[in-house]
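Down below are the structures I want you to see.
Where a number appears in this text, it was derived from the coordinates with a stated rule and is not lab data. Predicted model, so just to flag it, every value in this text is computed and none were measured.
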Structure I
Amino acid sequence: MSQSGSETGGGSVEYIQHHLTNLHLGEGIWTLNLDTLFFGWAMAGILIWISFKIGKTLTSDTPSGLQNVLEAVVEFVDQMIKDIFPGRNPLIGPLALTIFTWVFLMNAMDLIPVDLLPMLASAIGIHYLKVVPTTDLGTTFALSLSVFTLIIFYNIKIKGLGTYLYSFLTHPFGIYLAPVNIIMTLIEEIAKPVSLAMRLFGNMFAGELLFMLIALLAFAGYPLMQQGTFASILGGGMYEIAQVLLGSLWAIYHILVITLQAFIFMVLTIVYLGLAHQTDH
């Protein structure tokens, strides 16, 4: 019994490690995760294709269901910008809409059955495949550092380089505590991209890991079903049923998670860029 449990535990660990390993080139900081790039840009391609498709068939008479959905998303994002962002900037609307829809599509890859695409990939000789780009720190940090670059750019453009650098000396405790102010302001600025990246990565990684644990329920039932008795087959079947039920319930709840994480990333982007546009800070 203990040997069987050990083998099952070892198999479970190997299963999780396998699913958490990227298809990559290189080692160390020069590692290039090919699956992350492929699925990330594939979602971007789908987003561009949908935009062009809707743009060509745009009508106010009998709009399609997809057009209605996109119009609702655009109106929602537009209202969020009006409520949060001070002033006007023609970049903020398209940026916020792109971030929300792109992050949502990348997150939505987590709803695909965890073994489906890796199994298809293994059939053509690809032995490692992670399909959710936002469970890769490289993706989330690339997004957050892009936003951070815009934050610095608009701080300098709106406030001026001298004023922006002077704020490091005076904020938040005044010029007489300049050394403390520099440390505090640097921590505040660095925390913006780090929190954006880690929040999205942490929530999506935890969701993917839970899908893997639910999938392992099927493996737990296999030893029972192999015994061949009615009771053991029934017991193994209960594991299968539990896997389907839990997987379905978690997938339904996870739709809220993937939407909420895309929404939070978009809102924080608007807030941070709004702070960069304030001249009284």
Structure II
Amino acid sequence: MQFVSRKMDQKASKLAIVAGDGSLPVQVIEKCIELGKPYSLIVINEHGDEVLKKFKSDFILHLNKIGNAIKFARDNDIDEIIMIGGIRRPPIKSMVPDLWTTKFLAKNTNKILGDNSILSSLAKALEVEGFKIIAIENILSNILSKKGVMGKISPGKSHLKDIKIGYKIAKSIGELDIGQSLVIEDGIILALEAVEGTSEMISRVEKYMKLSGEAILVKVLKTHQDKRIDRPTIGSDTVKQIARRGLAGIVLEANEVLIIDYKETISMANKNNIFIQGM
């Protein structure tokens, strides 16, 4: 396996890239290299499926040992943190936290069940430690959803009512920190996203659909979501999945949803006759 050399002084690193799964960490690192921006790569334990194929990690972050990661950041003169990529929820019962994580969890016990609440609290705690949290759009351009139709395919007249209803309901469940997505067809909600995530939600809707090519995936930012560390995301894999399941299109909150590999995702939607609409 051949790794890309960053040609940077490790001690000069200022940005910590905390990487989960998917290709976004790779894109951020490549952009940092292009800009000559020093960085250190921190990979979450049992994550980093894509980034570790191309780059060596500087530190492995165990989610129950966040204090160790803070020490590493300080030892390496890091003052900015970007958290990107998919993160699977760890089994809390099997985690034995270090002192920093123990104190953090004790202060935020009532927020553990809400992904948005716990992530926002983590970001604030890291800021108290002296770090600046960086949003991905500060590194990558052309990464967010746009208003209007984003490809060559437009929603049909039969979809307009569902788009309006689905968007309103999605924002409502987001306000309760339940999930970011739903699937709607003919005014009926076929599925709501909860802890399982968007992909698993989509996989179970087919048996409830009346007609192929009518159901719509709606994905929005949750009301109190910290956009710097946790945005809703779609990509070409999302498009492939809904095409296999017979959905008609995707409705996104404009300027709020990350689109991985924007051009590839839109091209895949065009190829599969899937509309992507920003609201």
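Side notes on the structure shown:
- Origin of the value -27000, where helix-only ellipticity at 222 nm (-39500 (n - 2.57) for each DSSP H run of 4 or more, over all residues; to 500) was derived from one of I, II: I
- For 17 (relative contact order in percent (Cα under 8 Å, 6 or more apart), calculated) the corresponding structure among I, II: II
- When Rg and Dmax of the Cα atoms in Å is computed for each of I, II, the one that comes out at 19.6, 59 is II.
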